[in-house]
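Derivation of every value follows stated rules applied to the coordinates shown; laboratory data play no part. Since this is a predicted model, take the numbers as computed values, not measurements. Cβ atoms are built from the backbone, for glycine too; each structure is taken alone.
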Structure I
Amino acid sequence: MGQELIGKTAIVTGGASGLGHATVELFLAEGCRVVIADMDAARGEALAATLGGACRFKRTDVAKAEDVQAVVDYAVAEFGGLDVMVNNAGIGGASHPRYLDDDLKDFQQVVNVNLLGVMLGTQRAARHMRKNGGGSIINTSSMAGIKAGFAVMTYRATKAAVIHFTKCAAIDLAEYGIRVNSIAPGHIQTQMTSYTAPGVSDEVAERIKQAVAAATSQSRPLKRRGSPADVAQAALYLGSERSAQVTGMVLPVDGGATAGDAVNHLKNILEARARAISGGE
């Protein structure tokens, strides 16, 4: 590994698992000092203990301004500054097959974590960065914030809002040398996207995993399943000096799913035409 982030300090919210975990590990490998900010204290403390002296854990509820300020203060106290803020923490909320069946009981929680958490993280990190030569802020959105679709309407709305907020913040904070960008993952293999059912056997869970992988591959040109490591590499680029002239960008890490329709409709149409001409043979 290189040393793209040597001498820098980062906070990764939601860093105890999934995309955040992968980002924490890569940042550390690239010479960064990292604070894991997460609600899961047991997992976060255990992870930090295994990753060495350049890593710390701070229990953080990103929807609470006092918690976000506390983790920024903690990073500065422990490591002397804050250069990269990765606002990655997020929740999916209840999955309803149709909007008309959604009771919206989880609306405020999803908004508080996915949108308010990003806004607070950006603001509190930027207040420090403004006085200390700038920095990089990376907000995790989703392909669901770019591309419209069925179900999880609150989640989709918050992720779209994160994208627009990121662009606005990039403009607002540019004068302080603060870059603000967003990563939009798509169907990355994590616990959140496992679609497993509680209490199923390992065999059934594996069948679900394979079925989901096959179904999601149809929506993107690249047929490989994305991993948390792919998203971490994007965060590394945006957190490093390689992206010094990049701000207000939304970087999809989705195998091309948001580039356009992966279905060859013309081929399907011509095949249907041929079947009709031949009488369905």
Structure II
Amino acid sequence: MIRTVTTDKLEIAYRQSGPEDGPPVILSHGWPSDVHDWDAVAAMLADKGFKVLVPWLRGFGPTRFLDAKTPRSGQQAALGADLKAFMDALGIGKALLAGYDWGGRASCVIAALWPERVRGLVSITGYNIQNIPQANQPDSAEQEFRYWYQWYFHTERGANGLRGNRRDLCRLLWRLWSPNWAFSDETFAVTADSFDNPDFLDVTLQSYRHRYGQAAGDPDYDGIERQLAAQPAIAVPVIVLHGLCDEVTPAPLSEQAARHFSAAFERRLIERAGHFLPREAPQSVVNAILDLAQ
């Protein structure tokens, strides 16, 4: 069942399962994907008595901006602010958070800047807050190659490619990033409908351009971005999960994750899992959440 809640900028659509009075868990999806990342995880957590909330991020699925004049920003501060506003609108004072990719970024932003709102964090692939002041320092040649799609989105050709070929492009990224995941046409099609959101293109392009200083941010989030530029430590209990076969964010990239976390910390490597770890190894996510909930 799809529900909606209104914040200052968005009508956020979300799925809810489990008992209404259960301890809340918020699961945040990545790009290019949607709430179906968490179908198996949500079902198992609901059976364990958790109240499970899975929102569509801005620019995805049925989530909509309230005002045509609001900048269609996908910057990290906006994603974090949206998650906090979602919790506020639903009266959730404190929750367990789990996320990867864009959703992992939003979850890390909340845990870093509003730790009193977070009971524990499952952060897939590590510390997901971007270091924008250092973003133009090149990485290894192999990692630069993995980010080809990001450089593509900096061009007009890339914008037109995403506009006209978004399903083909996103399906290709699924295959490249999770080489051991044999997803079906039906599985992809269910999620690909979320890419038809009227703001998907603009939010995507702004996100990938902003993180390299090639697009202006929404001024409403300047204060949050200044705080994130300092790479704040996260002072809540954290379990980092990383798929050993993630072909866009390889496991060695989270080896130094512990230095960003100042409370209880554990890193777990998941065999055969790629970038879409909640779909590929849902039990590993459930186990981490159960451990944090103790």
Structure III
Amino acid sequence: MTVHAHPDDESSKGPCTVAKYHAAGVRTVLVCCTGGEEGEILNPSLVLDEGEDLGSRRRRELEAACDIIGYDELVWLGYRDSGMPDSEANARSEAFANAPLDEAVARLVEVIRRNRPDVLICYPDAQHEYPHPDHLRAHEISAHAFDAAADPTFHPELGPAHEISKLYYTVWPAQRMLKLHEAYLERGLESPYTVEFLERMGRAEPFSTSIPIAEFASVRDAALMAHATQIDPDSKWWFGLPSDVRDSVYPYELYRLARSRVGEVDVVEDDLFADITKEPEFSM
């Protein structure tokens, strides 16, 4: 089960991993916390249909991306996009960032207890590069729900308690971005990545888990393209290199094991389900 803040986050953070496990027969569930109503149309060639709003279009885009990635179920948590920090949308009562914590955790716990996942994936605890209110809250409710879902005294009406074996944080693939930059230069092309961006990428996040996704690398581009309001198909940032180059420069998706009930978290692994057959043994 993965928890994301807005439509399109699922396509830039771990889509190939989900596709790989889905192909292997693992049930995959996406929880999307908001509808992305406060986003902007980033594709200059796209115009909404008459009478259409951005939120409804982005919902349809996410449904299409889920089909491409291979999610078995899409769950809308039911909150409104909170907008960027210090925006007017931050003050809306229905914004995800303003939801009572217990209420939002309970909504996620219901989904967890109904689906009973072995692995939960969410955003990291430190989000210095992109401190969006909804990303911060998505992490917060996921971390709480990891414990609350296993507590039989927490909203017992939501179903039988369930212990998730492992909690992972997504890791932005700095290594991949640097290799893409090098691939531009090797071909005599101008890289779309700025010096400032590359300096940020030089501060790569620590990770425990590297998932080989070479056979599923093309899923990322296809899923991103499904988000037509958010992704410019002519963007050099996303698509300036041949697809075979994009797919091959760094065919891994990275995660950090944050919590485990089946072993230590200080590990090096290439499988999110490693050790899950062991007897429960909680560590932090």
Legend entry - mean count of other Cβ atoms within 10 Å over residues 48-55 - highest-scoring structure of I, II, III: II
Inset, instruction - Figure out for me which of the structures I, II, III the number 2.6 belongs to, where distance in nm of label points 7 Å out along Cα→Cβ at positions 160 and 256 was derived from the coordinates. - result: I
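Could you tell me which structure in I, II, III was used to calculate volume of the Cα convex hull per residue in Å³ as 135? Display every interim value, and only then the final one.
Numbers: I: 166; II: 120; III: 135.
This figure was derived from III.
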Legend entry - For distance in nm of label points 7 Å out along Cα→Cβ at positions 136 and 216 computed as 2.5, the structure of I, II, III it came from: I
